[in-house]
Each structure stands twice: as C-alpha cells, then as structure tokens.
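Okay, got some structures for you below.
A short reminder: the numbers here are calculations on the coordinates, not readings from a lab. Since this is a predicted model, take the numbers as computed values, not measurements. Cβ atoms are built from the backbone, for glycine too; each structure is taken alone.
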Structure P
Amino acid sequence: MVGYVDGFLMPVPKRKVAAYRRLARLAGKVWKDHGALDYVECIAEDVKLGKWTSFPQAVKLKSSEVVWFSWITYKSRAHRDRVLAKVMKDPRLAKTMNGKDVPFDARRMIWGGFKPVVRL
C-alpha cells in the first residue's frame, strides 16, 4: 500500500525529450533498485494554458517545451527518506546531479512530498 508520494512537474525542451526519457529510465531503475514502489513519468498531452493557473503556467512553459508530470511512491515518509538518501549517493546518477547535463531547466522544476488522504 502506498503511504507517501513524491510529485514532480517540469518543462522539458521538445528537442531533448529523447535525452530526458533516457534519464528517466535510469532514474527509475535507481529509485526502484533502492526500494521505491513505483516510478512514473508522464508527458503532457492535454494540458491547456489556463486563465488563472495551469501546468504550463506553473513551469513558465516556452513554446519549444513540453510539460512532464511524474511521481514516485513509497510505503511511508520514513521509507521515502531512506530510499532518497541511497539514491542521492548512487554513482549512476552522479553525472546528472551537476546541473550541466540535465536535459531540462531544473530552476523551473516543481517538486514535493505528499501524504495520500483519499484512496478509493
């Protein structure tokens, strides 16, 4: 049963979608190897610009970019903290942590941890 979720929203340049998919596959493997229950990456298909707020507005989307929405699930917040500590030390992701080789603008990435409150 999922007890904690990390959620992510980011803009990815359309010309770097293939590079981002490669990074996502690697990241997903690393997270799962360290105990994450599920790792999901989604590319926007039906996200219109809103009048007040929207996914595109949240990340200050440019016409040359596409929105990605992603999440990782864990047993609990404590489980997430243990998994994340291992992930951050994993040498497979070291190259992606320097900021230069990341195929998206990390300054416009939104993320946070969430406790599920309704599950049907």
Structure Q
Amino acid sequence: MKDENAILYVQTSSDPARQYSPLVLAQAAKAMDLDPTVYYLGMGLVTLRPGEAEKMQLGSFPSVREMIDKTLAMGIPILVCEASKQMLGWDTVELIDGVKIVGAATLNDLALDAGATMWF
C-alpha cells in the first residue's frame, strides 16, 4: 500500500560531493513529519566503511560521518544492500554502527510503497 508520507533516498555513489543531498533531504523530511529512509546501493557502500565518511567534508558542512550519525540519531533508517556488498567482494566487512544490511528485494518493496523516490 502506497504511503504518501514515505520518501526513499537511494545513494549509489561514493563521490564525496554526492553524499550530502540524501542525508540533508532525509533530515528535512523527518523535520516535516514525513517518513524518510536512506538506502545505500552499489559504490555508495564504500562511504559506510569505518573511517571513510570521516574523510569526506565539503565547504562549511559537517563531515559526512557527522551527517550520517545525525540521520541515525533522528531515527531515520539507513539500509545497506546485501547484493551490493557481495558485488564489491565483501564477504566480511565492517560497516559503521547503526546501518542495517537488507536484501535486494527490500529496495523494490520500499520503492513501490514510497510516495516519492530520489536517487543520488
């Protein structure tokens, strides 16, 4: 069933310049009493390895790690694609605390149920 208050933000890139938008938009959506979810797919997973997001900071923004931590603290789920993890050859890999690894079908379910989906 479609939830018009649900917004899905999909992060597919490890490019530092592309990291902020889904996190900022998810935080803004939460402040607007919407139901955001951030889903990391493909090369986006690189950002979630310990130490990577701390290295990413642009302009006067906080580091990407600080943005991720704030997103999680606001109760916004950050999901990670299991198939992407396998694609990267990561049988065992440590990711930052608080993210949840989910199956690829989860993305399809979220996209079908969301009122809006944005890809980065």
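To test your reading of the models, identify which of P, Q gives 2.0 for distance in nm of label points 7 Å out along Cα→Cβ at positions 3 and 107 when calculated. Of the structures listed, the value fits Q. Here the criterion is distance in nm of label points 7 Å out along Cα→Cβ at positions 75 and 91, and among P, Q the highest value is seen for Q. Taking percent of Cα pairs over 16 Å apart as the criterion, the largest value within structures P, Q is that of P.
48 is what came out when relative contact order in percent (Cα under 8 Å, 6 or more apart) was calculated for one structure; which of P, Q is it? Among P, Q, the structure yielding 48 for relative contact order in percent (Cα under 8 Å, 6 or more apart) is P. Quick check on the output: 15.1 is mean count of other Cβ atoms within 10 Å over residues 51-58, derived from one of P, Q. Which one produced it? Structure of origin is Q.
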